[in-house]
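Rule-based calculations on the coordinates, nothing more; no lab input. Quick caveat: nothing in here was measured; it's all calculated off a predicted structure. Cβ atoms are built from the backbone, for glycine too; each structure is taken alone.
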Structure P
Amino acid sequence: MENWKNVMLDNESMWPKEGRVKLDAAHVDERGAIQSLVNFPMKNLSLISSKKGTVRSNHYHVTDWHYMYVLSGSFDYYYRPTGSTGAPAMIHVKAGEMVFTPPMEDHATVFLEDTQLLAMSRNPRDQEAYESDVRRVILIDPASITQ
């Protein structure tokens, strides 16, 4: 069933309006808690592990979007509209927080400590689909990062 990769599940009016995503209140009872992260159609959920001092992303997506929810650790998230030459904005993201990246937004992550996060995306993340949608940029030069 290969055609599922081409089915569009959402539109821009449904996306978060800001980079940092406010989470819905968790359902809590005597058994514990259930925290909804993405109550939204998506095609991929990935667990990403990153080491302190590393840089990921440094790209933008033509059609894909993704949420990133931090399980442990923290990172600085840099972003700006694709094509902009201005300095990127930055959000510090720590465990229990989530950011959203829309299509056509340059973004980079600088990991401040060993970090595990969940990435939830609109498009499938097999290598072929991913590479056909991503465009590399240097928003943050990895050589400029000091630990």
Structure Q
Amino acid sequence: MAEKILVGADHVGFKLKNRLVDELRRLGYEPVDVGPKSLDPADDYPDYAKPVAQAVSSGEVQRGVLTCGTGLGMSYTANRFPKVRAALAWNEQVAELSRQHGNSNLLVLPAQFVTEEQGVNILHTWLETNFEGGRHARRVEKIDQ
């Protein structure tokens, strides 16, 4: 059974979100697009960050992906949920370290600062990188204490 990954965006991240959903499907994942389904400049990032973060927080899914203009609004919202470690990644190295050292479970991409190609590359790195554990596990455990 394919891993289900929830994906959401605001109006600025709409185009990148669609590309990421297509890429996840191509890679054999089961992307669940929480929206928006059409481009609407009135969309607000919390409306899409919350369902993704809630699903990760509750354990319904293991991972999620969000995108907005800077990625900041999505990460602010998502990181308010217990057990969510949303990582704002603007390049592959940040995505890799977010997984290796922080065991990030929600990737946030800044649509105004990465191209679609860069976003896809960052997604690949994030999906393919494992948590190192060890001393990092102790640190991650302290987040929710």
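Numbers for the structure displayed
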read-out: Identity of the structure behind 1.4 (criterion: distance in nm of label points 7 Å out along Cα→Cβ at positions 13 and 69, calculated), options P, Q; value: Q
read-out: Test item: relative contact order in percent (Cα under 8 Å, 6 or more apart) calculated as 33, pick one of P, Q; value: P
read-out: Structure responsible for 19.6, with mean count of other Cβ atoms within 10 Å over residues 61-68 calculated and labels P, Q on offer; value: P
read-out: Read-out Kirkwood radius over Cα pairs in Å, computed value 14.7, structure in P, Q; value: Q
read-out: Parent structure of the calculated result 8.4, given that mean count of other Cβ atoms within 10 Å over residues 29-36 is the read-out and P, Q the choices; value: P
read-out: Among P, Q, which structure scores highest (criterion: distance in nm of label points 7 Å out along Cα→Cβ at positions 45 and 77); value: P
read-out: Label whose coordinates, when helix-only ellipticity at 222 nm (-39500 (n - 2.57) for each DSSP H run of 4 or more, over all residues; to 500) is calculated, return -13500 (choices P, Q); value: Q
